[in-house]
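So, here's a batch of structures to check.
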Structure 1
Amino acid sequence: MTLNDDIAALSAARLFEDLSTEQLRLLAFGAERLRFAAGRTLFRQDERADCGFIVDVGAIALIRHTDRGEQRVMTAGPGMVLGQLALITETNWMTSARTETDSEVLRISRSLFRRMLAEYPQTAMAIHAQLAGDLKRLLKDIERVERGFRDAPGL
């Protein structure tokens, strides 16, 4: 894949849709393209998160582990960002992520993302607001899944 392919993958992510070509180029240049076969784990719930992943190809299941087993929260596909909060702050993964199909992702380190925000502070507020909204939606999804799992008959 080329730098232009990585720029295209980044620009497909809603989080980065308002970034300029120059900002996307900075992220793409520092991003790492990773390929995973179906069934591989990208990260595990509760482990330290120090990066974000942009799904370019494939499908990745986000899974929540509870006392009663594992439950799928959602499936992430092309253009989705995994670990948005980890791009800006110290945190742990809220779910595990496992590829459902052969997949390709771009890995963006927190330090790279912060460098881009430092070089382009005018975008920091817009991205912060977007991350906050996305995190709230994810937390609601996780709560809904856990509530359904708890209330399931026979458990």
Structure 2
Amino acid sequence: MPLIERKLTIKQQAFADAYIELGNGSEAYKHAYPNIKKDETARANASRLLTNANVKSYIDERMEQLKSERVADQQEILETLTSVIRGEARAATLVGAGGGEEFITDEMPPTMTERIRAAELLGKRYAMWTDKQEVNAVVTPVFVDDIE
């Protein structure tokens, strides 16, 4: 999702980017506005900028982008598990070449244990391992006449 054109000044964008990186408004403000030395001033102005609609919107959108880039979604996880089951995935492994020599290869297919574990995880996802019991209970109300 592309960033929507916002009307941020260069300093506001520098503050927003520093805030995303540091997670601290005062430090981000001092980074974007290096001539500010007092913590109280930086804290107050950072708070004001964080309530600015354009700055807040820019930060929220960038955080959403970063989250989606860093975190595997459900489809990616399912595809990875499937590639392990099928033996298509490859992993780096330390291999002994004899004579005391070792090297790392990235051509090792998943072991049978890894393939079974991936199959178990996919099976759980699709509820393949649960016994489905159908319960049909008819509840008949019982009226007690206790009025004398």
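FYI, it's all coordinate maths here, none of it is from the lab. Just so it is clear, the model here is predicted, and its values are computed rather than measured. Cβ atoms are built from the backbone, for glycine too; each structure is taken alone.
From 1, 2, which structure was volume of the Cα convex hull per residue in Å³ = 98 calculated on? The correct label is 1.
Quick check: -11500 is what I get for helix-only ellipticity at 222 nm (-39500 (n - 2.57) for each DSSP H run of 4 or more, over all residues; to 500), calculated from one of 1, 2. Which structure matches? The value was obtained from structure 1.
Hey, relative contact order in percent (Cα under 8 Å, 6 or more apart) derived from one of 1, 2 reads 15; which structure? Among 1, 2, the structure yielding 15 for relative contact order in percent (Cα under 8 Å, 6 or more apart) is 2.
Among candidates 1, 2, the computation of distance in nm of label points 7 Å out along Cα→Cβ at positions 30 and 46 that gave 0.8 used structure 2. When distance in nm of label points 7 Å out along Cα→Cβ at positions 54 and 118 is calculated, the result is 2.1; to which of the structures 1, 2 does this value belong? Going through each structure in turn, the value belongs to 1.
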